Structure 1
Amino acid sequence: MTEKMMSEKLLKIAEFEKEYGEDHGITNVIAMKKYCSDKLYRERVHAFNKSSANTIKYYKLFNTL
């Protein structure tokens, strides 16, 4: 996701929160807002996704069921 895409997404989130308030309780909106605004969070998400993919890959490789 490029910086431009993240900026556009943050603008859409701001419009959404203006209409529905910041206490809307929609977790994917909250997560996307944090993803677009926090570099450390993005790094952790990427590390988690990579680790999950590797776990599944090696599980399939060594599981003979």
Structure 2
Amino acid sequence: MAFGLETLTVPDVTLAIIIGTLAAIVYSLRIMVLMERRIARIESHIERVVDKVIKEEITIERSMKKRR
């Protein structure tokens, strides 16, 4: 009994490993959800920029047609 700890049995160690693994999975899923939200926000910003560019191209094309 070093440092006042009890000896761990095989079921105790197995349970600790399972709980640790589940905690790691939950943490990873949390990080994945946060990353998905960031990516969705970036995609929405890109869509806005593309819409602005398309509108600008349409106005340029119309002005070019009027010059002809």
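Just a few scattered comments:
- Top of 1, 2 by FRET efficiency 1/(1 + (r/R0)^6) of positions 16 and 48 (r between Cβ atoms, R0 = 41 Å, to 0.05), largest first: 1
- Computed -27500 for helix-only ellipticity at 222 nm (-39500 (n - 2.57) for each DSSP H run of 4 or more, over all residues; to 500) - originating structure among 1, 2: 1
Where a number appears in this text, it was derived from the coordinates with a stated rule and is not lab data. Since the model is a prediction, treat every value here as computed from it, not as a measurement. Cβ atoms are built from the backbone, for glycine too; each structure is taken alone.
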